[in-house]
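The data blocks that follow each hold one structure.
Here, each number is a calculation from the coordinates, and none is a lab measurement. This one's a predicted model, so the numbers in the text were calculated from it and none came from an experiment. Cβ atoms are built from the backbone, for glycine too; each structure is taken alone.
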Structure I
Amino acid sequence: MSETRYIEPGKSTSLFNEVVAKLTKLGVSVWGSRVLTVVGRKSGEPRSVPVNLLTIDGVRYLVAPRGETQWVRNLRAAGQGTLRVGRRVERFTFRELAHDEKPGILRAYLKRWKFEVGVFFDGVDAKASDEKLREIAPGYPIFEIFTK
């Protein structure tokens, strides 16, 4: 599998993201949603997108179900970002996970949000073997986040 995997958002995904972002900005977290803001690597302007914040045993992760998205590339370039729900804004830094670290995180992510993101996983679900999750891991950037 190629390490550069990117699924461009369709109209329904864009509309869904717009609704989730508006609700999250108003303070209504939809199943753990946050608005991620990162400085654009080319424009230098802040760019915002809704994301699902996954917490496992007190450790927080951002998973990119559509692969090498703009927010992933911007986050890598900026080295930091903010997560927002309503008026609460958290600044954070991160560590990108190695592929071998991803299977358990992908499984937990799929358990929680398969209804929303399953279409981006080509039939792979939370019941997949560790081997299968390890096989697809390169296509799904995952970041462990640390609040500043």
Structure II
Amino acid sequence: MNDVHKKPTPFQKNIAIKLEVDISNDTRNVASARIYDAVEPAIDPNMEFNESTEKQIEFGEELGLDLKNNSLRVASAKIEDKLKENNKQAIEELNLKPGDKVKKKSKVEIDGEEKKYITKHVVSSIGKNYRVYFKGGNGQGAWPTQLEKVNL
């Protein structure tokens, strides 16, 4: 599976130095966002800088991230990295592989009332993005953080 925290490429590092953008502690994904933020005014002078949103900040807090002083783009990259990390860790902890039986826990809001339901599945495959796909599901799947390994 893909490494969740790939380091910036040599090219990203060279560009960042020229732009005086610090990407030394960033993943490749976050470095891309910082570089894009730095060059965006040259690409589209009418584009306004967007800070992270309240929704991003709140979701980041749930994930253990402080996104208050980040751009919208950098906050999105950090959230994406953290979700990938969580999903990779869940795959490893569950030791999931094709043929495993799992329960998927879901929540749905109906008429203002939250309903929880559980469905049972057999793992068909695991995508490069760590999404778990189910047999006979016509593309149906779940994130591993939603799953529990069981004996059906």
Structure III
Amino acid sequence: MKTAEELRYLILAIQREGNRLLAAELRPLGLTPSQAEVLRVLRDHGPLTLSALGGLLVCETGNSPSRLVDRLVAQGLIQRDTDPKDRRYLTLSLSAEGRELSRRVVTAENVLHKAIDDLVAGQAVDQTIATLRVLAEAFPAGEALARRRDGED
């Protein structure tokens, strides 16, 4: 197996298992990992326009997240309001129920993050993360993640 091929399949395997574990943690909340990501992005970066939200999502890069948002609006987790800066646009923000659920999403994510931390304990991961960033940032999903990371300053 070529190095690039093995790296690609290792990343895919880790992503699938991570998503499976996160989905199991989110199931009691009635959320999918994609829905949880929307809540988390709005919690950390909102309120946002639909376009700005789409630019920060990894789960929906290249696509409009409108169907995903529509479901969360219908569930009462997100509210759409006229943008106070420009009435031609709508902004998305968490409802009170969405804010509460987003706190529970953070708790669910922390369970997964602790499991990952336990698996890599004692390993030098900084270089691995740097390598993965170089690869990821060559693609739209990686660019979205970089925008989220850079916005945390």
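Here are some notes:
- Largest in FRET efficiency 1/(1 + (r/R0)^6) of positions 70 and 110 (r between Cβ atoms, R0 = 30 Å, to 0.05) among the labelled structures I, II, III is structure I.
- A value of -9500 for helix-only ellipticity at 222 nm (-39500 (n - 2.57) for each DSSP H run of 4 or more, over all residues; to 500), calculated from one of I, II, III, originates in structure I.
- In this comparison of I, II, III, the computed figure 25 for relative contact order in percent (Cα under 8 Å, 6 or more apart) is attributed to III.
- Structure with the greatest value (metric FRET efficiency 1/(1 + (r/R0)^6) of positions 22 and 102 (r between Cβ atoms, R0 = 35 Å, to 0.05), set I, II, III): III
- If distance in nm of label points 7 Å out along Cα→Cβ at positions 54 and 86 is computed and equals 1.4, the structure in I, II, III: III
- If mean projected area of the Cα convex hull in nm² is computed and equals 8.6, the structure in I, II, III: I
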